[in-house]
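We did not get these values from a lab; they are worked out from the coordinates using the rules stated. Quantities reported herein were computed from a predicted structural model and do not represent experimental measurements. Cβ atoms are built from the backbone, for glycine too; each structure is taken alone.
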Structure I
């Protein structure tokens with residue numbers, strides 16, 4: 001005997017809402033549908049109270065009533081079906097699961113061939129009636145909605161409205177909007193920049209344009225772009241483009257902070273996976289390399305087509321991907337050379353220790369495999385001082401200098417070099433006018449011509465000599 005056992009919709013909906021989306025990832029999933037509809041303009045508007053409403057309007061090709069109803073169906077696509085190259089979805093769940101993860105009411109209004117249609121899922125009503133009741137809201141309900149009015153004036157397009165948003169507290173909303181802007185600027189940067197041929201679009205958030213953020217800083221001449229490499233797995237083409245970002249000394253403070261991203265340089269290293277030009281995953285090595293400060297400037301773009309989801313194990317949210325063993329083996333082959341080049345840029349020795357035309361204050365010594373930073377005992381200022389002080393004073397001075405050498409705050413310096421190198425500014429400890437005063441005072445001493453020439457070759461007075 002066969003029986004029909006309906007699921008408990010209350011429990012099912014709770015599970016459906018717990019797919020692991022966050023606010024930014026969910027909105028990006030909605031934008032994917034607009035891109036697939038070949039939109040040229042995508043407008044996002046929110047209200048200050050997050051529980052009220054969030055709307056996304058595009059000017060894509062829209063949907064007929066039958067197409068809209070099918071789009072509202074859960075699992076509207078077979079993930080194994082062959083898709084259009086421009087399609088960024090797979091399971092036919094994105095619109096619904098992304099929306100349900102953030103709100104209890106999802107309304108979609110679409111216009112095509114001069115006709116407009118609307119449908120709504122209200123999770124509270126579904127739970128109350130214990131039935132999947134798809135509502136057809138009256139257009140009069142939206143007569144004061146600015147984006148709805150704009151849709152009316154358009155030839156075609158789709159308006160997605162979230163209401164009863166219950167995942168964000170009102171106090172958190174301003175910060176979430178800032179994070180949303182950054183996320184969308186990164187995820188869709190190649191479309192926003194016009195790098196995807198014929199698919200450039202404009203996007204705004206609360207009437208402010210979202211400009212693409214290219215994480216590879218390609219416009220900086222100091223960025224190293226290594227040659228493209230193509231690997232093939234299961235007859236699928238995978239394009240790899242490695243980038244090595246500039247050393248912090250080549251960047252302004254503003255540019256350095258910008259390309260650190262919200263995650264910082266160390267967490268942003270590694271592979272950046274793009275499917276159809278859309279960024280899915282970034283800042284991961286997929287177990288092929290350990291996160292290391294030495295590799296913090298390496299970012300590797302990986303481009304795949306939208307028919308490779310299964311071999312990359314891409315999830316519904318498009319926020320998790322893990323290549324199969326065949327792909328990992330191919331990636332490993334091209335990785336070593338990239339890592340070595342990136343490490344050389346990050347760890348390049350400061351030129352101040354290599355310049356033979358100056359007398360440095362510090363020397364670097366290598367003894368028995370150990371690296372030590374030691375004061376230059378032949379520095380002309382120190383040399384003059386030792387020749388002029390008394391023997392007992394020389395002992396005190398040497399004791400102090402040995403302490404300075406032994407207790408350099410290496411750990412603290414290293415921490416700042418890694419996290420905030422642009423904030424380190426030792427040179428300001430001695431102002432330019434102080435250098436001139438010091439030099440004049442020293443030159444007033446009884447110095448030989450050789451001592452004066454040596455003095456002018458020190459790091460302290462090198463800039464004055466070149467004036």
Structure II
């Protein structure tokens with residue numbers, strides 16, 4: 001096989017590796033693949049101008065300059081490629097800074113070679129060859145040092161990169177040794193093993209294979225890490241959803257328990273004492289006034305019918321609540337007589353507004369429970385509306401000397417209902433002997 005045929009095989013192999021790398025670059029959008037492609041292009045450019053048909057298109061000066069400077073372009077890209085693959089600036093910061101200085105040296109060397117090759121009065125073949133050999137030896141020393149640094153990282157990708165660099169270094173030194181000792185010819189038509197550049201090309205192919213394997217392994221590691229992270233994220237998301245569902249179930253259970261407590265508290269407001277007193281009043285009326293007893297029984301039925309219905313709804317129209325409270329107050333007035341007086345001043349246009357059921361019953365019972373009710377000191381309860389469309393329950397304050405034990409369930413129940421409904425809280429105040437509770441009325445959509 002002649003060197004020309006081998007050269008075509010070499011170009012084909014490099015192009016194949018580069019094409020595969022370009023596809024991966026398009027797929028993964030990774031900067032490393034871009035630098036790797038640029039690195040292979042630098043070698044293709046070098047051998048295209050240095051060895052093959054393109055060399056006849058250029059002057060002798062250009063061929064000398066390409067021989068000296070083109071490999072330096074590949075090495076310049078090589079340093080950035082190594083940093084992108086191995087993250088040298090983080091893992092080997094000292095070595096990374098040294099490479100930056102070497103890049104500066106490469107630029108100076110290329111500028112000097114350009115001056116030697118293209119400025120006629122500066123041309124000196126001996127100086128050219130000496131600088132060429134010194135630069136190659138310096139890069140070889142740097143290569144050995146770099147291989148040791150990369151091997152110290154200890155991972156598979158770093159080892160692949162170090163081995164590839166060793167192949168390139170071996171091929172480059174072999175080519176330089178054979179060309180300096182004239183053990184090989186420059187006959188491109190002769191056998192390929194007799195041309196010194198063949199061994200550099202062998203080193204480059206072996207290097208590219210190692211680099212490609214290292215990149216593939218690195219990409220597989222990244223895919224595994226991504227899959228593990230995705231699995232962990234999926235598990236975390238599922239755990240979060242499960243925790244959220246459990247929290248929602250707990251909240252629903254708490255709300256249900258809270259509602260049940262509220263219902264029990266509401267039911268407890270009309271306690272057995274009220275029923276006992278009502279039945280006693282009914283018994284007395286049956287003997288004294290049968291007609292009034294009949295009315296009393298109807299009102300008592302209305303009260304308990306409303307209580308049973310109210311437990312099943314969150315809101316009730318003001319008109320229904322007022323009808324109920326009138327029946328409830330009738331029972332109280334039958335028992336207390338003129339000692340309990342009721343006043344009503346509710347605007348008709350607010351009758352369709354709503355409020356939590358049994359709210360007025362709780363407030364009226366609270367007033368009856370904590371105040372003296374005597375014929376000479378009547379308790380007056382007023383239910384009215386104000387200009388702001390609010391309902392007000394007002395009573396004169398004449399507290400019992402012996403305070404009645406109270407756990408505050410009645411008023412707290414009303415406040416918690418409005419809070420659950422996301423409505424403004426009721427307000428209460430005591431001023432000039434009057435205890436006033438102001439209730440927001442909820443509009444109908």
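For the set I, II, ranking by distance in nm of label points 7 Å out along Cα→Cβ at positions 31 and 423 places II highest. To test your reading of the models, identify which of I, II gives -24500 for helix-only ellipticity at 222 nm (-39500 (n - 2.57) for each DSSP H run of 4 or more, over all residues; to 500) when calculated. Corresponding structure: II. Given a value of 236 for volume of the Cα convex hull per residue in Å³, point me to the structure among I, II it was derived from. Of the structures listed, the value fits I. Structures compared: I, II; top value of distance in nm of label points 7 Å out along Cα→Cβ at positions 151 and 359, i.e. the largest, recorded for II. Suppose log10 I(q)/I(0) by the Debye sum over Cα atoms at q = 0.11, 0.14, 0.15, 0.18 Å⁻¹, for residues 63-222 alone works out to -0.50, -0.78, -0.88, -1.15; of I, II, which structure was it derived from? This figure was derived from II.
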